[in-house]
Structure P
């Protein structure tokens, strides 16, 4: 039988329950079992409250809005954050065509929840009709929603009724009134336009060209871009910059035949950065807590997860070691006590509930960017990423006395 989750109506894979505070021994006990079940269980635990509430048109009523002590009200923007970021991470799994009967039953439930959530988000008069224009933040999360649509064009966009599709296009276009900061925010405008191109053939090419050209000029070398003209020692190359550079140019290439050279260059740099990210993961599954937005938890490794999903890992980096490295990070950041509140919503923190980790722009909805660490669930269980035997990641090899490859700059 499929086991029932304490979050009403959502089924789990057989033999699997939500993970608690297992510590390092947990990874050791599941190394030789099906890690995919653990990943999927964790992802669905994160996504369930958001998509269940919004699909019922009750997100604004049911989702708590936590901010750091002393910070202001984020209710006008936090709900779109929760939707866009949750779907950006779960989209590849929704899009997967697979013959696993248990996953397919769950997948169909979450496709239904996701489609209903989008419908309520863009339907005037609904309780959960969301803000796409007021303030700057809606541009950010319209872009994450656009990224989700690009990652799951059949199962998300394709299952929307015609009226909802048109309302969604209108909502995306409405974000054009928001002026982006001269930083990674330029890619939010470009991602929205890429989705408009893909789904409506009406887009502003200048917004895309400007964003990509500026990021070309902000490249600092060795696989790393500045966040604007300056270099920031943070994870925005993974949170935003490189995943969006790749998927924007990939969309343009597929739709117009252009930007193939740019895609090749962006991918080569992304491969280098993915290699760096894998080496940042310690033998214990921790990583340097540098820079801002650390409350996105394991979402700091979106780029590594995306390169694995797209089967573009750099030479010498085995899918199995990436799987194990990412598992260790997911375990460390998502299984810590008090990561979820009593009703299953994420709390602010990196490893548990740490309210002071949240900057002024962080609230409950922001936290759902952690779902992007789970992108490889868009690969079939038969793929080598999931089926290959256990493989230590680089730092685990290095600090246990095993041979490991030295690092080389791009």
Structure Q
């Protein structure tokens, strides 16, 4: 157990922006509850440390809603616990998601001081109308200033998040967003196709005929255009939604896509530890109550008093999940030797008929050491992966 290395995902559920494409805005406007939440989050970290002292942590990711709503003293509290009770590895990737308009020079100085070494900025678009639809409060100058200030304080590993496929978005607009993003010289870019989900304002507007239904063919063209533009500028696609300059892949992403253990803490966090999928209670007030009033109870790791659901993952399920996640890695793909060492079975023997069929259709490439999607297969990845699981 102690030889394992873990990723740590700290889910901060408070959200600054009200997004028309997001149904998960329950926690907006709850700034007054943040201090109590951070104390509960710190208590959950301490609880885990009491169960498993000195866990080796290779990545820490502050994500969720808007983690940059936390103050520097609140981060100092959390990092005091992380540095004292966990074994943060020397080259650990420690990342925070942030809105460009949230982070001042002094705030970035504080983040650097506590230990943040990677910044993931929600740029989303360079188009003012699209940003307005997303409920964002920044503009291109704020993105540029945030990146410039981050580099000045010594946070050089910067990633940008972009969204494509929204109603009214054209290929030209998307191209302008890509060129603008590249001009900021980030080390990493993540692209997310817009998903129209039930319960969102966007879904209701489309159903009412106020907005057009997103065009899947156009979205595919946008995906291809992104790969072309980013490749010319030296980025390599290493996962279906992620491109990076050499040696700047997101280590936290890789831990997830290799189906390796990560501990989720904070309201709404998911985790995968010791053969269990865990979910932390979603509502902040329930989370705070669970963590601050648990008494002397000690639940078996990876459970904490705030765990709302824990599901054992049997060998067959773990095998299927490893296939699903591994095939998302566009460069390394799914390692055949790793799969056999991990599960005691050769994948080609397990799925020979399906693999041969997909190779003939030019959907996957199969070598002695790996199985990965072709460029054509990436456009229909869900269908290809479903053939193997």
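Bear in mind these aren't lab numbers, they're just calculated from the coordinates by the rules spelled out. A quick note: this is a predicted structure, and the numbers were derived from the prediction, not measured. Cβ atoms are built from the backbone, for glycine too; each structure is taken alone.
Annotations
- Origin of the derived value 21.3, 60 (Rg and Dmax of the Cα atoms in Å; candidates P, Q): Q
- Among candidates P, Q, the computation of helix-only ellipticity at 222 nm (-39500 (n - 2.57) for each DSSP H run of 4 or more, over all residues; to 500) that gave -15500 used structure P.
- Comparing distance in nm of label points 7 Å out along Cα→Cβ at positions 220 and 236 across structures P, Q, the highest value is found for Q.
- Structure (P, Q) behind the derived value 24.6 of mean count of other Cβ atoms within 10 Å over residues 76-83: P
- Label whose coordinates, when percent of Cα pairs over 22 Å apart, for residues 172-323 alone is calculated, return 41 (choices P, Q): P
- Structures P, Q were shown, and distance in nm of label points 7 Å out along Cα→Cβ at positions 116 and 356 at 5.4 was computed from Q.
- Here relative contact order in percent (Cα under 8 Å, 6 or more apart) was derived from just one of the structures P, Q, and that gives 16; the source is Q.
- Parent structure of the calculated result 18.5, given that mean count of other Cβ atoms within 10 Å over residues 140-147 is the read-out and P, Q the choices: Q
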